[in-house]
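Given below, in the form of structure tokens, are the structures.
Bear in mind these aren't lab numbers, they're just calculated from the coordinates by the rules spelled out. Bear in mind that the values here come from a model prediction, so they are computed numbers and not experimental data. Cβ atoms are built from the backbone, for glycine too; each structure is taken alone.
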Structure P
Amino acid sequence: MALGLTDDDLRSLQLAILEGPTRYPVISGTGGLRKIRFAPTRGGRGKSTSHRVCYACFLADGVVVLAMVYSKDEASDLTARQRREIAAALTMIEEELKRGER
């Protein structure tokens, strides 16, 4: 798998998000995207130097959307363009979820 994440790593990541989906900080300008630092179990790296996982949660619908995963080596933060594009995508997802409730 990309970034070397195993199935066990992905399960650990899912549990970390599900245990407190709103505890991780919202990235400004993204319309609600949150970022968690995640270190694979066998990576030997601390959370501050490992992967960044960006997700959005739509609690009223019980939905969590994984948006992107990147290593700190790839980027330290999202660009302004990425933030705008993600905000637009999250708005579209939210609108689609609202339509699905009717």
Structure Q
Amino acid sequence: IFARLPVAVLNGHPKERIPNNVNISIPGIDGETAVIYLSERGIYCSTGSACTARSLEPSHVIAALGKPEEYTRGSLRFTLGRFTLKEDITYAVKTISEVVGIL
């Protein structure tokens, strides 16, 4: 994703994390709007951290990482499952970059 979207940043430690979860911030987008656009294309994700999944406010967890509000509002959380294929990830990366281009 970072090769296609150089502006995107990883939230959290690059190695000390659970292996099936990734949270990124894309400054300049609204995460809630991105979630809608992505779900229309078959990609299901959430904004912010899992700790704030039910809140419409920017993630205090992402803010605690030292990220400015632009990053907390533009954060997206993806989880991979046991049956997630490499092709699914390739499609997701392509689609995320397309949606960011629209937004």
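Annotations for the structure displayed:
- Winner on mean count of other Cβ atoms within 10 Å over residues 13-20 once structures P, Q are ranked, highest first: P
- With semi-axes √(5λ) of the Cα gyration tensor in Å derived as 25, 17, 11, matching label from P, Q: P
- Origin of the derived value 0.70 (FRET efficiency 1/(1 + (r/R0)^6) of positions 5 and 61 (r between Cβ atoms, R0 = 25 Å, to 0.05); candidates P, Q): Q
- Which of P, Q yields 23 [relative contact order in percent (Cα under 8 Å, 6 or more apart), calculated]: P
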